[in-house]
Structure P
């Protein structure tokens, strides 16, 4: 059995795909990486994809999987829209969620200090809003590009600091000289951050069975809670919504936050429950009561 793995062609995406390929190889399964250049890689306008900026990086891979060009697809879970009905319509399923890497964000500075007036580069509305609340004395600037590009812009002085996902740095083997993990009280991560989502066709039972060996139950449960919250709030993966689930007193604990882009308005919650569905329901009710629907409506398409 040989499985074709669909992935973006970026260095990080290939590293993620190789992580899955290596796990399959350890099971005796032959694999082949199929790099797909997405609309996002070609610099397309986010307005051109119904799923927005994140959709630019997954739509063509999902299409290749549904069309049988590849047998499975590896995504950063935080890039996948939380629309289970769309998955059902496309005949796709998240067949495996391997063990999660760190979900935290990392503050990377040029010299180890973040002084008043420093420029912090990020393209994420979620990170921007939380930085403004945490450090109203710094300037948040829009900064795009892959990890290598952003680090080069930091070194060249185009910005004074970056906020990057710890998991991405880990998977690339990149260790910046001045990097400090941000606590959950400082920066609630994006839903699914640190998780990989391995998709397969619902009709492909053989591949789903093989991939089941890669599934890490606690990571899947956490991801389902975070994606469940995102779906309940009707939010896409580019909205200023943070969520992180982990084992809790009653089984699962979910911490979540929704912010206006300028950080001036905030709704937050921390709930416990027995299942991912229960904590997603509780968190959605709490956030909505705190004004999350109106807050997220400020940036919803």
Structure Q
């Protein structure tokens, strides 16, 4: 029996489990919202929907590390969301990483197509996931390389705030409706905050490596202020939905309350940053607040269903 190649298995360290968890929460939010709106729970449809999201997500892990390998070679391992540097330390794994990324991207799109042809999923599910997979690939891949064209934050906001919950929603509801489209606006604002917070600690290095993130182009103070503004705007939008009774079934007042918790954490971090100028601490606190929001929202939606 051939012994496993443990050196090759090191490539799996490219995967960041905490990012996978974030995607799982966002997908679950879409599924639960659709159930509340009267969608039909079909295990096979949800399983395939999540499979296409998961594989697309993992593909981006491998492609980003592959295309950023030269940049990562000169960077410090500063934070949990940064590149793993596995490909830097193991050059022989670079080609394998690229091939895994391409294979996962193809599998993700094939599963999405199979869901449409064999399970009756809407064509929108395939179309959105296909475009999202391309965005994930070209986030760091030339010639488009979105992160170097000032489009990185928009890409992350769209994928995390719209695409992932949308696939969950379509897997159950089979179509979009006003409930999802309205909620996708504050969700994308939170995705924007996530992207700004991920990029913030790397501003100086990103500037030298040619990445045109918003903090590189506009500076730290504007970026920090935009994070607080986006969180405030998300809460204001949710409050307007509650005030004008936009939703008939969903108690958006609860979601607004959860957004206030997130806003309070970000505001406290903003005040603390003004005193100590520790940008990494501020960014990590923002990311933690978004995880908390998603976890609490999932808990509330499960409670609302049962």
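Throughout, read-outs are computed from the coordinates displayed, never taken from laboratory work. Predicted model, so just to flag it, every value in this text is computed and none were measured.
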Looking at structures P, Q, which one was Rg/Rh (Cα atoms, Kirkwood Rh) calculated from, given that it came out as 0.98?
Q
Assuming 13, 40, 26, 13, 7, 1 is P(r) over Cα pairs in 10 Å bins from 0, in percent, for residues 97-216 alone as calculated from a single structure, say which of P, Q it is.
P
Computed -10000 for helix-only ellipticity at 222 nm (-39500 (n - 2.57) for each DSSP H run of 4 or more, over all residues; to 500) - originating structure among P, Q:
P
